[in-house]
Structure I
Amino acid sequence: MAEDELSALLKGADPAMIVVTAAADGERAGCLVGFHAQSSITPPRYCVWLSKANHTYRIGLRSTHFGLHFLDADDHATAKAFGSLTGDETDKFAGRTVLAGPGDVPLLADVPHRLVGRRLCVLDDGGDHVCFTLEPVAASTSGPFTPLRQSQARDITPGHDNTERPAPPTERAGAPV
């Protein structure tokens, strides 16, 4: 397969960016995500794919609920904070108003377009991201919005590179093996 063609095809899709949040055992996490999609109409299901290198992935393995924050085109600063910093070293929620959602998932008060989902299953097909299938339990919006697209976030350098995924995947990225 020609990876250049695949890359060009997927780049053209220009997905909307979201911030995914999770919490477990008193620890909270969040990251910028471009891999997400509705996966069923009846019953409603939504999937989000998290990088194995991310702190949010490790917290997500123990979380019962996830917060999906659909970013507006004006939310670049939020995207940068949750995409360029690593939760291994930084509290990404510091200085933000955070609400407690179902399952104690942290919700960003300044991002009104949200979906909260209860984790149903996890699929690890061996790639660098893992799929979490969610059952929507709450949704809110302040009305129509223009989503922040991946093309508008290309200037954000990720806090972890996808090659940093640890082995086994439940260990912290960059930790000695």
Structure II
Amino acid sequence: MLARDIRALRKARGMTLADTAARLDRSVGWLSQVERGLSQPSLGDLRALANVFSVPLGLFFAHDTPRPEERGVIVRAGSRRALGTSESGLVEELLSPDLGGSFELIRSEFAPGAELVEEARRDTEEAGYVVCGRFDIEIGGTWHSLGEGDSFRFKGKPFRWRNPGSVPAVVIWAVSPPVY
């Protein structure tokens, strides 16, 4: 799974093996072996990869190894990969089995009062569904207040978010191509 995820992240960012290897100060051959599962990167290598791809280090660690018939198909609730910490006000879990598909599905839990102050912009198409709580999202300069059952979609526009409520807001988020 790690090998597929590294390859998927590189491809989603439009990076070549040579570009990525150069940014890691590693050989193309080493990176190719890692992407094919023939070599295991060290913790230092994983930190460097997380930095190059701008993803949390925890993305590279799975909780449990799925049964062979479920690998790449099923993610059990207790086996989701956590992508954030409660200190940031945002905890995300990868709901997709891996990053090899054309999109990723994420469960995002926003703490009361949490907000993304600086605009983010990704070369992606994104959609979300508010499971519970209040969730405000600014898309392309316009704020939208959402509640339980509301949804949104945007493509390549700058966005910010905040939880104006007093309880956590949970949003199921789809992103294409995968960015984590």
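Derivation of every value follows stated rules applied to the coordinates shown; laboratory data play no part. This is a predicted model, so every value here is computed, not measured. Cβ atoms are built from the backbone, for glycine too; each structure is taken alone.
Descriptive notes on the structure:
- Source structure (of I, II) for semi-axes √(5λ) of the Cα gyration tensor in Å, for residues 37-108 alone, computed value 19, 18, 11: II
- When volume of the Cα convex hull per residue in Å³ is calculated for each of structures I, II, structure I comes out greatest.
- Which of I, II yields 1.52 [Cα Rg over 2.2 N^0.38 Å, for residues 93-132 alone, calculated]: I
- Origin of the value -4000, where helix-only ellipticity at 222 nm (-39500 (n - 2.57) for each DSSP H run of 4 or more, over all residues; to 500) was derived from one of I, II: I
- Given 16.8 for mean count of other Cβ atoms within 10 Å over residues 101-108, calculated: source structure among I, II: II
- Computed 27 for relative contact order in percent (Cα under 8 Å, 6 or more apart) - originating structure among I, II: I
- Which of I, II leads on distance in nm of label points 7 Å out along Cα→Cβ at positions 29 and 149, largest value: II
- Given 25.5 for mean count of other Cβ atoms within 10 Å over residues 53-60, calculated: source structure among I, II: I
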